[in-house]
1. Rank structures P, Q by mean count of other Cβ atoms within 10 Å over residues 77-84 and report only the one at the top, that is, the highest.
2. Upon calculation of relative contact order in percent (Cα under 8 Å, 6 or more apart) from the atomic coordinates, which of the structures P, Q produces 16?
3. Given a computed value of 9.8 for mean count of other Cβ atoms within 10 Å over residues 45-52, which structure among P, Q does it belong to?
4. Among P, Q, considering only Rg/Rh (Cα atoms, Kirkwood Rh), for residues 21-60 alone, which has the greatest calculated value?
5. Could you figure out which one of P, Q the value -25500 for helix-only ellipticity at 222 nm (-39500 (n - 2.57) for each DSSP H run of 4 or more, over all residues; to 500) was computed from?
6. Check the numbers for Rg/Rh (Cα atoms, Kirkwood Rh) across P, Q and tell me which is largest.
7. For which of P, Q does distance in nm of label points 7 Å out along Cα→Cβ at positions 13 and 85, calculated from the coordinates, equal 3.2?
Structure P
Amino acid sequence: MTDKPFKNWHSMSDQALAAHIGVFVKHHRLEQNKTQDALSHEAGISRSTLSLLERGETVTLATFIQVLRVLDQLQVMDAFEVQQRISPLALAKAEQEKRKRARNTKTQDPEKTDW
């Protein structure tokens, strides 16, 4: 069983998702006992921009990344990692093309053999 509750992200509005991100940022800021002034200064943004982010208002992606970096929460970026997948057909074709036997790469001259 997972320790994370199930959320239906698809059914949430953009505003609800932004508010969820704001709650995340505020939670981690308070957990680290940082004021909005301190965090905004470290992130290189204004306090009002941080306040907007925490309220779920529109901010830039760069702002969000700066705040994540200061809060040491960049591991959330793992969710965006792209993993290459190979289709079953491509995998089967690659298996067929694999070498199954080794052969001598030296060409032998029939006149130079011991026979």
Structure Q
Amino acid sequence: MTRVKRGVAASKRRKNVLKMTKGFRWRRKSNFRAAKEAIMKAGKYAYRDRRTKKRTMRRLWIIRLNNAVRLLGMKYSELIKAQVSKKNILDRKVLSQMAMEDPKVFENFIVELKK
């Protein structure tokens, strides 16, 4: 049976790990053990924050909507209640984009909801 030397696979694995930590600071970018730990921690943060991002964006949309609607003499909660009662439900993302990009269209939409 022939002898298997594992140096190539091991160095390739280490090289790939160190390539993934490019841009990290200090020992975490150049030391394999520290780099491996840093990648695992970065992966945990990335997984967690993909979910947190959704919450953060929804909060931003609500804040934008509340500010835009208050300029037109209404509250955010009243807007949502009016939408539900009229069965005219647009999601918060679309409404906040409308308020930011097309204030006239948004104003017409609010006037229609108030009727």
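Readers should treat all values here as calculations from the given coordinates under stated rules, not as data from a laboratory. Quick caveat: nothing in here was measured; it's all calculated off a predicted structure. Cβ atoms are built from the backbone, for glycine too; each structure is taken alone.
1. Q
2. Working: P: 22; Q: 16.
Here the read-out was taken from Q.
3. Corresponding structure: Q.
4. Across P, Q, Rg/Rh (Cα atoms, Kirkwood Rh), for residues 21-60 alone peaks for Q.
5. Considering all the candidates, the number was obtained from Q.
6. Evaluating Rg/Rh (Cα atoms, Kirkwood Rh) on every structure, the highest lands on P.
7. Details: P: 3.2; Q: 6.5.
Answer by label: P.
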